[in-house]
Structure P
Amino acid sequence: MKTKYSDLIATTRQAFASGVTRDIEFRKCQLKALYRFLVDNESLIVSALNEDLRKPSFETRMAEIDFCLNDILGQLFNIDKYVSRKTVPKTLVTIADNPFILPEPYGLVLIIGAWNYPIQVTLSPLIGAIAAGNVVFVKPSELSPMTAKLFHELLPKYLDNRCFHIVLGDAEDTKQLLTEQFDYIFFTGSNRVGRIVHQSAAQHLTPATLELGGKSPLYIDDSLPDMEMGWRRILWAKMINAGQTCVAPDYILCTASVQKTLIPIATKILKQFFGDNPKESPDFGRIVSDRHFERLEKLLSTSGKAVIGGDIDLTDRYISPTILFDVEPTDSIMQEEIFGPILPVIVVKDVTEAIDFVNKREKPLTLYIFSTQQQVIDKFLKETSSGSICVNDAMIQLTIDSLPFGGVGNSGIGAYHGMYSFETFSHQKSVLIRGFNPFLEWVGSKRYPPYSDNRLKRLLRLLRKRRSIIPENIMYYIVFILGFITCFLYNQFE
């Protein structure tokens, strides 16, 4: 079925077929242009995110603009290494051959961005796709309309218009795009929509990365030398972007004794962060839409007891930083990712009960442990599964681009950041270049008919995996000499 995007997709495929994006200098040029876009338009980006999310300028510059600038620099610093051939170990049979892995671009990539960090989660995949040599369609989220408009109006002035396109629209436009055949799809968003994207990709057997989310638990015990420092890190991670962060701590697991310390400490910290009235603070954002606000309001009214916060204002889409006690595992707030500034606390007896609580639920995108007891940390590492684990801080693991970022199970498929972004958007093509060494041909001749049990026995013995006690470079010369001897004997007795 032809859509309004079909013709543009066809011409973009032609651009890829021309080979322009395979040129490394072209990729570098586009990455540098994207860098200039972020630098040149910083004030416009800050303004757009403030309109979309009331996002503070500090958060936009730190978690959106500078994050992407560093991402670009990382690709520029390493792209020559990333695109190079990767040699692989050889066997006795392939010792004189040249096996290697050659990264190549998939081709036409579709990136579907999210609204909560509309610069970071849209441009960071684009950076990886450009570095890997692809052509790209970018669909920003319609829930952050000012940022999407900024992309649409300004990015074409920086990037090659043959190869990179910004597509605006709503859910119906995304649905149309997904009927088209892409070579790779990268989606960031909810689990519900992620399933739809995955099903659409499967129609064309298109590989996809799904960055989803879920309820990321946080376990804290009383071993911390400074409880206030621990809670400050936790509350910062929970309240940044008004809690609308996929790796924000979703709920707390702690003992009753730890819970008792929370109210006075959290009250002090939140006042330091946002003053007596967070609603008036320039450093506290808003919920993205009325629909999302109403969902959070319903969760708040049907779950636990607000011991801190709980104030709401629909006209301003404001929900104050809120902490809930007396939360039951069956409460509505424990049935879905919160994605707002509401922090439920679940009381558990000990670390074993906490791990059991986590393991009875879907695998989270990330899991947080606040403890100085190594046996507690090791127990979580060994007995739980999650996209990532961060110990004694929160969200910081996201900034380390030498670590892959992605989920597992219900929290996502695939990973990116740094080298992993390049690899996500690259097909790792296996290549074997074989010569005509006479000795190796004599060895390989055992595979040819007429077959016999004796031939099979010799062939399997040669193919058997074994540890080499002779260095590969020396083995190569041995094979070369054996080849020379084989050739000599063949000529002597022919």
Structure Q
Amino acid sequence: MDPQSQVLDRMDPQSQVQDRMDPQSQVQDRMDPQSQVVVLDRLRSSFRSGITVPEQFRLTQLTKLLSLVEENEQQILNALHKDLAKPKFEAIMSEVVIVTNELHFAISNLKSWMQPEYVSKNLATKFDDCFVRREPLGVVLIIGPWNYPLQLLLLPLVAAIAAGNCVVLKPSEVSAATESLMAELVPRYLSQDCYAVVRGGAEETKMLLQNRFDHIFYTGSQAVARVVLQAASLHLTPVTLELGGKSPCIIFGRIDIKAAARRLVWAKYFNLGQSCVAPDYVLCSPDTRDALLPALRQTLEEFYSQDPQSSPDLSRIVSPRHWTRLTELLGRSRGKVVIGGESHQEDQYMAPTVVVDVEEDDALMKEEIFGPILPIITVETLEESIDFIGRQEKPLALYVFSDESSVVNTVLQNSSSGGFCSNDGILHMTLPTLPFGGVGASGYGSYHGRWGFEALSHRRACMLRGWALERLNGLRYPPYTQTRLSWLRWSTSAKSSCSLM
């Protein structure tokens, strides 16, 4: 088996998620290569017709997508609960509201985003129209993950529609109920000539990636991202990679421990830790750790009661395979479990867990946890925390909890991460005016709001020239002379540009 197949076969193949899939849905709409080609040909033909370019078409499709979410909210909530046991509160806030807010933002701003951007000119181009025109790329492939199966599939779709593209959506087969619902609803609400849903597991995804796209937008693991990049390289297809990584949380200096514990617990155990921007581990001094632990215990009891497994406000691990990975990961740790640690395989439950005495080479530090396990690593100084983070791959998010602005600024100025937030977690990604994306191993490219529109648009440099100043233009024609060269250097220089402003 080739390396690409080996990695794709770890993308939760169909056989590994039967426990959460209706038997009939396992084979429904699974596309063979020829069927995929037929779909892609239909979308390419539609794109070449220019149907997606007008502003009104884009607005109509965005409005229909908004109707899809609003008119089917209960079905969406049911699917999310079936896939991940998501509490209604979390599902509405992190899946429904964030998508509808993004849609309203795009609808309100699309006209201004589509306007040409005029640029400054020099003397040689004084009478020309010089501007940047945003144009759609073509047919975009969006591969969504299972942890936020609605949000992380539809937010890139909003950007793709706003930018005027046709789209192939590939939902995650792991979140099977949401996958099935999207396959049903998208064709019902959106233009079937321009947007399609392709279902399936690793084999279907591998086949899909063999086709040529004009952009691939992938959200998921670093291992599969490498496969996506390899496939894209054959066609020189640009990609956006939204990955993950071990997002640290530094707690240092003066701090309201109770408030810090509440915000940390919420950010970490939201969706039972299955969030790419969840705090992955904590760095703090031994004294801070000793003060933090009782605050964490109290907060966990307040949030989820003394019996968290019975709490309606905790999600579940998405599949038995993911549950096994987490329990084995915790079992390999040399750290000490001081809170939680309980798990129940049949319920796919793992308690909110805190582990102390964790070293840099511990099993919990070897990979992104993506579950309800929070390691705490003790350091003596802020500089030691910053050095620790600097030795790791660049994370998708970095959090700092401190009442001291000097602490926050020191970390901000001496670190690198996809996003940064002080004294809270996750919230920075909910603001559509901020770009959301990674850096280094946590991904590249960003989206949300206009940033997504830009990511899925081609910025075309345009110069519309007339026949004025032909005498000046004549300076560039042979026979060349030193005098002509001097005049051209002056007329095209930055100084001549400034003199025209």
Origin of the derived value 26.6, 89 (Rg and Dmax of the Cα atoms in Å, for residues 265-456 alone; candidates P, Q) = P
note = Across P, Q, mean projected area of the Cα convex hull in nm² reaches its greatest value in structure P
query = Which structure, out of P, Q, was Cα extents along the principal axes in Å, for residues 161-320 alone calculated from, if the result is 56, 38, 35?
reply = P
ask   = Computing mean count of other Cβ atoms within 10 Å over residues 169-176 gives 26.2 for which of P, Q?
value = Q
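None of the figures in this text is laboratory data; all of them are computed from the coordinates on show. Being a predicted model, the structure only gives us computed values, none of them experimental. Cβ atoms are built from the backbone, for glycine too; each structure is taken alone.
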